[in-house]
Each structure stands twice: as C-alpha cells, then as structure tokens.
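The data blocks that follow each hold one structure.
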Structure I
C-alpha cells in the first residue's frame, strides 16, 4: 500500500506536471503491485519522491534514451533528475542504489540486470520502441521468474491521432498538432504521403506541409505499429496475460470500411491506447 504519511497523490501531479502517469501508477499498483518491489521503468523517469515516498518501492531504476531525458526532465523541482550514467556501464544492480536513471535503450539491457527486477513498468513509451520484439525479450530477461509487466501506451499509430505530430506553427500562425483538432481524425491512415502533402498545400504553406508529412510518416519518433501488430509481438514473446484496449474513439462505419480496404489485415482502429498486464510464460 502507498505510504499513508506521504503527500497526497494530487501533490505529485501538480509538483511534477504529471497526469496520465499517475493513473498508470495506480493501475500498476492495483494489478501488479509496486510497493516494496524492485521496479524497472522503461522509457521514462518518474520522480524519486513519487515512487519512493508515496509507493514505497525498494528500488526504482529508469531506462531512458538521452534525447528524451534531456527534454522531459527539465522544469521539475531541483532541475533534472541526475542520470547515474550509461546503461552499458552497469555492472551491478546494487550499485544503482534505491533510485537511478540510466541512459540507453531497453534493447541493450546488459546481463548484469537480468533477473534483477520484480516489475517492469512503462507508460507512454511502447509506441516509440522500434525493435519491439527484442525489447520484450529484454524486459522478460530483466524479471525474476514470478515477475510482472505493466504498461500503458498511447496514442498508438492505428488510433485517430496516432501520428504523434509535434506542435508546428505555420507562417500565418496556424498551429498543427496531434493534441488539437487541426487535422482530420485518422488522416495519417486515410492518405499516403503525396496525397497528404497535396491536401496540406490547400491548408498551409509548403514548408509546413513538408514538415508535417515528414513527422507523420518518416520520423523515427514512433514505430507505427497497429493494434494487431502489438498483439502478434506479445504472442511471440516470453509473456502471457492481458492486452486490453483503452479509451476507444468511435469509427464511423464508412470510414471503418475504407481503413480496412487501405490496410489489409487490420481491422481495429478505435483504441487510442493499450494496456498490457503480463507475466512470464511457464517454461
């Protein structure tokens, strides 16, 4: 159970600008347990004060790519959470102490961290992992035999705003972003790059149109996996358990038919995100 003497959960949301992350923590606490556990966080670095003081984990180790670490750890009280060092330099999990941020990718998890954790936790990161099959293998290797995996990730590519377009302002001041309604839903699945570029030229200038097409279809920031792709990766992994759809957006029947025709073999376009609650398969 969370420490009853700790500050209320709402405090951490305000102090560290957290929202969906707190809901993911509560879900993880309820479904796999965090308190008293050794936890490996994949693709993020939740603040020490939250995981240690509120949830009372015994150890929390964050694996985060350096570019994300530099951006998303700014602006918190006391500045950035200090990185321990590079993932490749880890020789002993005990040397990381009870809280550490290590820079690297889960796909490069060193053998020193095999079997070192009770829980793998991840929020809003799986949609960015390209070597997803290998990543799942490494997450499994990080766990004890009775370890558990919890992940919530969104928006995924097959969702109505799955393109993850960052905020782009054109020459007239018009703002395009996946967080607003500047683009029609599922437009990234309804058009190919040249089609979208031609459509955008009717809405904005050519430089902005080019930037949008790049980020939507060619940037390495996201992996562009569909719901069915994630399900197949998990089915081929060392994990078994539940993969559930979260926060669904209604797809009009005519659009559903069009998307199925444009993307043969794929039929699930309504979920904005997915939640995975997994354990290791029996050997």
Structure II
C-alpha cells in the first residue's frame, strides 16, 4: 500500500514522526509536509509564488519532503510528484490539539485530508487533544499505535474511493481513551472569544479563542461531547457544501421556471 502522510504542524513536529513509524506497518509511507507550522490555514493553496521544496534525511536515508507551503500544497505535490505511484491512502496528522466541531473548516490538518479526498483517494485526518489548563502534551506514540486499527477499520468500511474521515484522540489521562465512537460534528458555537491584552509598550493585541471544548455547546453524539468524555471520535466528512435540502425546495418552488430577473421583475414579489 502506498501511503502519503502530511500534517499542518510542520515536518519536524513529533506527531508526524510517530505516525510515520506506525503507518510503516501498513505500507510504504511518503512524507510530504510543510516546512513550518501551518495551523489554521484551512484549504489555502500557493499560486502567487513558486513552491520551494527540500529533501529531509535521517542519517543518509530519505525521510520525506519539506514544502514551503500549506498542507493542501503538500498533498498536491505528493500525489503528482513525490509518491512512486498513486497513493492508496492519505493521512494527515497527528495534529497537536483537537480538530472538532466547526473548527474543521479552519484546520490545516483536515484540509490536507480534504485535498486527498478531492483527488478521489481515501483520506483520514488524525488529531490529539491537549490540555490548555495543565499543559499536558499528547502521547503521540500511543495515539499513533491506537490509530492503526482505526485506519484499518475505515479502509474496510470504505466502499468507494475518496472517502473523508476525521479522527480525534482525547487528552492524555489515566484510563483514557475509554473507547471509540462514531460521531457527528458539533456545529453549535455558543461563545466566540477574542482576548485583548496589552504589550509592554502599552499597545493592544489580541488572541483568538480557539478551544472548541469551551466555545461550543456540548450536544450528545457530537465529536466535541464524546471527546470531552474521553472517547476517540470518528466522524465521516463531506466537502460538498451544497445545502441539498434547500436546493430541492427552491427547485420545487420554482415549478421548473428559470431565473431571468431582467424578464421577470415580479419574481420576488
């Protein structure tokens, strides 16, 4: 199996190192990842300047490719240039911090997986929650090891190419994770935080509040709820943003009429 591995924390991040070792048990792994951290860049791509790339080594052995670009750039390059054959699987992670709720729309980690799904390749984003209160870092090696049977299960679950999955591991605590649960996205945000601070010269600056567990409503069955209770969450995603229900209603309401506003001034009356 040819596996393409990327992330948004950068090619030197510990999460991608742990995942590369674990994924090697499943097949040939090619690492193509950002040279520097790209958290929060979403599905951005680089087209106003060239993408600079250099090869990474461990000793004298090739380890991967560092790209001065976004996770989506990395996946494009991996598929088109650096994998010896078309990947069978694309994995993005392990991200430092969870990617749940509507924050998946901002996530560079999830964007790497979305880019793979665009290409019709089964793609999985993997993230690990970290505690903001006690600064406990994820156990990346353990998360990587535990992700392998989940990935194997998702590959069996996948009856068509191009499926997109989002996997999140809970914080590192005793007796966690408590299990694995299928979940939906928790999309109801009840607060949005922008914290104002003052620098030593008296100038204001701001930190955006991006802690999904604090900023979102905890609804049963959602990734945010289950992750907060110590479960690994697995969420199938779809990058088609069309509201098909509304589209069907609009088309039915139109009774087959086309929109020609210049000839139909009373359409909205």
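Annotations for the structure displayed:
- Calculated for structures I, II, distance in nm of label points 7 Å out along Cα→Cβ at positions 37 and 85 is largest in II.
- When Rg and Dmax of the Cα atoms in Å is computed for each of I, II, the one that comes out at 20.8, 73 is II.
Each value in this text was obtained by applying a stated rule to the coordinates, not by laboratory testing. Bear in mind the structure is a predicted one, so any value in this text is a computation, not a measurement. Cβ atoms are built from the backbone, for glycine too; each structure is taken alone.
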